[in-house]
Structure I
Amino acid sequence: MGIRYPQPAISCENLNHELRHPKRGASDRDEAFVNDNATQPEPSERVDVVVVGGGIIGLATAWQMLTRQPGLQLVVVDAEPTIAAHQTSHNSGVVHAGIYYAPGSLKASLCSRGRGLLKEFCAEHGIPIEYNGKLVVAKSESELAGLATLFDRASQNGVPGLRRVDRAELRRIEPVADGVAAIHSPDTAVVNFAEVARKLATEIQRLGGSIRTSWPVSRVRSVADGSIVDGPDGQTIQGRITIVCGGLQADRLAGDVARDVRILPFRGTWYRVTGEIADGVRGSIYPVPDPSLPFLGVHVTRRIDGEVWAGPNAFLAFSRHDYKQWAVDPRDAVSSLGYAGFWKFAVKNLPTAWTEFSHEVSARAYAASLKEYVPDVLPGNLERGPMGIRAQAMNAQGTLIDDFLVREADNVLHVLNAPSPAATSSFAIGEFLADAVDRMRTTT
């Protein structure tokens, strides 16, 4: 049996009311989620719970449910041939301490708890995790107010060991960094989240759960006695409850439940840092982020494998699934460019968009941004590395949704927005969703 953790004293209501029954209305997307009580063919399989999505959130949720309810009939399905194929395995591996998130938000609460649960899981299963710390650097006097705001937020969130440091101290902590002041978080760590996901999959199967890969979901249907998930070749699975952790496809799988939300894919490119600069990086070095955007800025991180990465930028992708630099999927491109909210966002952020584009096409521009707080980095120190695609929810007003967003509709839970620090928070998100399922099951 896996670790049993005490349940947090939180509820959907006292966090931010994000778990709710939204009103129905017209939708401009596929009806992937429908309420369908008409006579339908018998499902191929019946289980207690279906989890759609084999990333770290879906897997952590399945694991949490199986550890608290032995014997639960549970199946995880994923479209890809392997688990953790997207955001879980396309990141720098930073385990966040909770510096950035608004006190009382889901991000703040679940990051704090999730970090501890992740640490315990890694310890029990022999997964390396290294607490190499983080500096958030104010590059100039104009950023000191923003740094103070971050410190206050982090203090309210209970970030352990946090302290303000001056220029001399920050250079002692990270000799390659420079700035007028910084926040030091010794509790920030790095881990291989894909390795965590693989171990979760092993534990899910050991506990009696099933995992189906190469099983793309076309529709989730709510019926009188549960929900039906439509898969490939006419296969269907009926669950009493379905939890959809769809990542980059979350809005499509939610259908009208997400009528006021659109997933925009933001590509992020990393560069590998080489030479003496890389040798001098000890942990993570971050700038003070733009408070108007839910991105943390281009940063430098020594990963768990010893490589040093710089990045990522954040530039609109035209494919939700293809990692080639200029890949275009017509459906995905139309989904973003045809959304009125995107254009409202774009008009307000043209200078930022130009900066992100320059980072996308030029190592020199990337190096110039890094030089503001890692002054000795040169374009020759940067080798283009991997990229990731982040699922970021946006509303019709063109606002990027900052907090985690979960909605309940009949017998289905939809995770509609789970950007960073979702991987750090994954075990606590799993608890949160499992608690919601417990409530749903007692009322059905």
Structure II
Amino acid sequence: MFLKIIIKTIKMKKVTLIMAFLFILGSLNAQQILIRNANVFDGKSEQLQYGVDVLVEGNLIKQIGKDIKANRRTQIIEANGLTLMPGLIDAHVHLSLNMNFLGMFYQQPDYLAAIALEEAKNTLMRGFTSVRDTGGEVLGIKLAIDQGHAIGPRIWAAGAGICMTGGHADLRPQAQRPRQLGGPVYTDGEYNGIAVIADGVPEVLSAARLQMRKGSAFIKMFTSGAVSGMYDPLDIGEFSFDEIKAAADEAKRWNTYLAVHSYNEKGTRLALEAGAMSIEHANLMTEETMKLLVEKGAFLSTQTGVYFSDAPENWSEESKMKHDKARDGIDNLFKLAKKYNAKITIGSDYVDNAEQKKGQSFELSNRLKWWTAPEILKQATSGNAEILYFSGPRNPYPGKLGLIETDALADILLVKGDPTKDLTLFHDSENNIQLIMKDGKIYKNTINN
């Protein structure tokens, strides 16, 4: 009996030694990248930390400090005073919408996918390592990127936005009947993944469940008139309380949330009361509704670039007037957001023009009238990361983002200059962003060492 105990003990020690050996071997095999002598913006502090080393192991930041030791297998990058910071996050993009909506109807799906893949790569090369796509056919694009077949940012996708008949994303010809009244079952806009048209609670539930079945991280719905819609005036509310609540409740069943497109008071307040947890745009929100948003802990997803730039020439005069009205509401919106400390996110929202998307980084510098450069950088990194986490179990990339800290995901930029003092550095990303790392993998490195 005593002999059996000795033998069992020896076997257990052998197993422990083998496991320890395998752990050490795994650590040695994990790719290590040591970035030395960087000035670090960590996503939280407004002050840079100077002369800091950052060690990346696999896809995580493993150590931050001074004079970190490297082994023979470690790749060393001498930053020489470049600013090291988290990858930027854009909380409102449409990667698949790169031309006029109606023009998309005459293109092959594989052509549209190829253009979207190109835009995804361009987005990453502008320093945006994560994006929240708030409407469009991108789940296949996301899969191709995640599996290494294509280059692009991490993508949190809503899939097709849910739209009512006559709503913001109803792109049907005016004479075409809804399906309930004898019209076609499937429309061009739905075929291209721009939106799904739903009227009444049962159709809203089916539309929401369809997006979640496809792998969406959250649900998107249109609850007010819009700037660029074909039929919806800016002042109208879209969907009833029961319809919005059905979508919000369905999102909760999937342990995620409902985001709604809304500009005006009517659509915004009704959506918040029905359970929406992110308001996209909200340019014409009143003070009372801002208080309600903060009380409910909902996010305020804001954009500037699409309004500060001129309306596209192919827009109608009515759409151009709506564009100007939405632009004029931004000052009041931002003042209210600051007054009540709303959870604000930054997004670009460029659609229908791939050329315009090259100005994505202007979304940061446009806000200097209301916030300091460090405050804006925090919004575009750790602040935007909060809405990504809000997808809960539907978050496709668990882990800490928007931060330079131990065990955070290694999404890192090295920037020539100090972006805490000059946000226009991002306008020339080709020259000023010298290293782009996503998930521990380097996608750009122009540092000569």
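No lab work stands behind these numbers, since they all come straight from the coordinates. Because the structure is predicted, anything quoted here is derived from the model rather than measured. Cβ atoms are built from the backbone, for glycine too; each structure is taken alone.
Given a value of 25 for relative contact order in percent (Cα under 8 Å, 6 or more apart), calculated from one of I, II, which structure does it belong to? Answer by label: I.
Source structure of the calculated read-out (Kirkwood radius over Cα pairs in Å, 23.2) within I, II: II.
Comparing mean count of other Cβ atoms within 10 Å over residues 239-246 across structures I, II, the highest value is found for I.
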